[in-house]
Structure P
Amino acid sequence: MATVNLITLTEPRSAAAEAFRTLRTNLTFNDKLHTILMTSAASPDGKSAAIANLAVTLAQSGHRTILVDADLRQPTQHQIWGVDGQRGLSTMMQENALLASPPLVPTTVDNLSLLPAGAPPSIPTDVISNPRMSEIIGVLKARAQYVLFEAPPVLVASDASLLGLKVDGTVLVIRAGHTRKEQAIRAQEALSRLKVTVLGTVLLNAPRENVINY
């Protein structure tokens, strides 16, 4: 398996890694949170690495964790982890047998499994809005204490909002010096308009003493 270039693995004692552990603490303090979605405003803004680092910290603290690449438009988790991404979430939507045996991929981190996006569907929104998605979420919840979902940017497609309605809470990633203020506001408004539970924001690329705000 390829070397995984995540700050929580390569520099676990760094300020950035500690910030992700702080985020983990804030999320796990609420014992009703088990399915969490992470998205961004109008561009990726580092959400893929952010959710992967969060997944690592959850697993390292002893929590069985499943990381789901639900960005069916531009999936990246299989690249981050160096695994085959052809079978995954989209495959579970098509093959009934996979509900009993999800195509989870083990990672180099104990307690952490990955569900890649799978083959790109023709219309990703139809996959996310399909009632079967709720069934898949239930299957994954039964296998882990935390299930993390990465979704496309809110302002790019409705996928994040639709999936946000099916999970316990949503975290919005904002990249300092890149995400425009009006984009962040519009993204939060879009989620709130559909009654998506927004847990907070993660600020990336901030000054070193304040790497992540939650």
Structure Q
Amino acid sequence: MYIARMTDKNYIRNLRIPTKENPIRILVSACLIGIKCGVDGDSYGEYPSVLMLLNYDNVKLIQFCPEDFVFGTPREMCDIHGGNGLDVLEGRAKVLTESGTDWTEGMIKASEKMLEIAQENEVELAIMMDVSAACGNRVIYDGNRFAENKKYRIGMGVCGARLHKAGFNIISWRDYESLEILYSRIDPDHKIDKSAKDFDRHEWYIDYFKDEIDNDK
């Protein structure tokens, strides 16, 4: 089923104005702020749209890498087979590594830990690495990303689905419009870039998922 909007921009617009004494609490995929927890021991590059948050004393970032927590670093790449993250949580799909090892149980354990961290820290927003089998929140691979004819699907990774199900709001590092709104709440001098788009407004997304978008209208 197509989910038209997985980012609630109205929620972000209504976030409280944080202060140094009471910073906004944001859960973030650790790789997005430079932690070297990627499958190859790197951080998958730089993400300026998220790294900017490190410059503010009225922001508290709680970083976590669910895959590193369970599987360590370095590790194999994994993807969801047979559905999305919610399907994994409900027993309809599996998480398999590129070599075929079943990591479903470990990924579910990782999602439970991420939810625990979110609840303990009373996070107000999560910013996560999209397309990840763990942290994806808009698009994930439909099976093995290294397949000759790799495919994508709309949906969340296992940890994203766990947080979403528990009521947490999630955005991706490439939901630029939502991030612009967030920065305007954090910084009164921030001028919103009105050309910024969330990923579901990106030309690639609209073209690739055209049939699903049309069917959802």
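Rule-based calculations on the coordinates, nothing more; no lab input. All figures in this text were calculated on a predicted structure; none of them were measured in a lab. Cβ atoms are built from the backbone, for glycine too; each structure is taken alone.
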Value 22 of relative contact order in percent (Cα under 8 Å, 6 or more apart) was derived from the coordinates of, among P, Q, structure Q
If distance in nm of label points 7 Å out along Cα→Cβ at positions 87 and 103 is calculated for P, Q, the one returning 1.8 is structure Q
Computing FRET efficiency 1/(1 + (r/R0)^6) of positions 15 and 159 (r between Cβ atoms, R0 = 25 Å, to 0.05) for each of P, Q, the value 0.20 comes from structure P
Distance in nm of label points 7 Å out along Cα→Cβ at positions 79 and 175, calculated, reads 1.2; among P, Q the input was structure P
If you rank structures P, Q by FRET efficiency 1/(1 + (r/R0)^6) of positions 167 and 199 (r between Cβ atoms, R0 = 25 Å, to 0.05), the highest one is P
From the coordinates of one of P, Q, distance in nm of label points 7 Å out along Cα→Cβ at positions 135 and 183 came out at 1.9; that one is structure Q
Value 24, 21, 16, calculated as semi-axes √(5λ) of the Cα gyration tensor in Å from one of P, Q, is from structure P
